[in-house]
Structure 1
Amino acid sequence: MMQLSQWDKLIDEVLKQNRNLRFDDLAKALVRIGYSHNQPKGGSSHYTFRKENCIPITLPKPKSTHMDVAYIRIVRDAVVDSLSEGDDEA
């Protein structure tokens, strides 16, 4: 039986829009598909992820553990676009 890598498991959870995903999970997925991010300035809790030729994605780092499903959906869409373009560096 083939074991799934941590990357495969994370992508599977993102694609399923698992409501238990945390900010760190979404950030890892975005970085893996080529986004970079800047830490917020001035006490903001929002992180902006950028990738050349892509619309920036801004995610709040919530005080609670889990992310809102709307943000999970945004990251899922970015992952789907990246996988369809063959950008995955697995």
Structure 2
Amino acid sequence: MSSEKDRQAVCSRVCQILGEVRIKRGLSMTTLAQKTGLSQQAISYMEREMRTPNLDTLLRVADSLEVGLGDVINQASREVSAKTQKTNKTKK
């Protein structure tokens, strides 16, 4: 990753992906909060990108959703990189 903007975009996309997985699994924020030991508000803030979660929070959520956090981060990085490359090509 080349810039702070890219890092922030990856963090944002990680939260979005985890929210998408939660919805696909049919879990409410309240249920996920109970499974993770976090508050429903913390889950909501994370998914709405109002706060940047720390590593422990991301690990708890990913574990509760039964997804690998590394896989989610890699997916987010690939998506952000592809978007950045596409944007750079259109600017030329």
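Please treat every number below as a calculation from the coordinates, not as lab data. Model, not experiment: these values are computed from the prediction. Cβ atoms are built from the backbone, for glycine too; each structure is taken alone.
Source structure of the calculated read-out (Cα Rg over 2.2 N^0.38 Å, for residues 14-53 alone, 1.29) within 1, 2: 1. Here percent of Cα pairs over 21 Å apart has been calculated and equals 32, so which of 1, 2 was it run on? Only one of 1, 2 returns 32 for percent of Cα pairs over 21 Å apart, namely 2.
Taking -25000 as the value of helix-only ellipticity at 222 nm (-39500 (n - 2.57) for each DSSP H run of 4 or more, over all residues; to 500) derived from one of the structures shown (1, 2), identify that structure. The read-out was computed on structure 2.
Between structures 1, 2, the calculation of distance in nm of label points 7 Å out along Cα→Cβ at positions 6 and 70 yields its largest number for 1.
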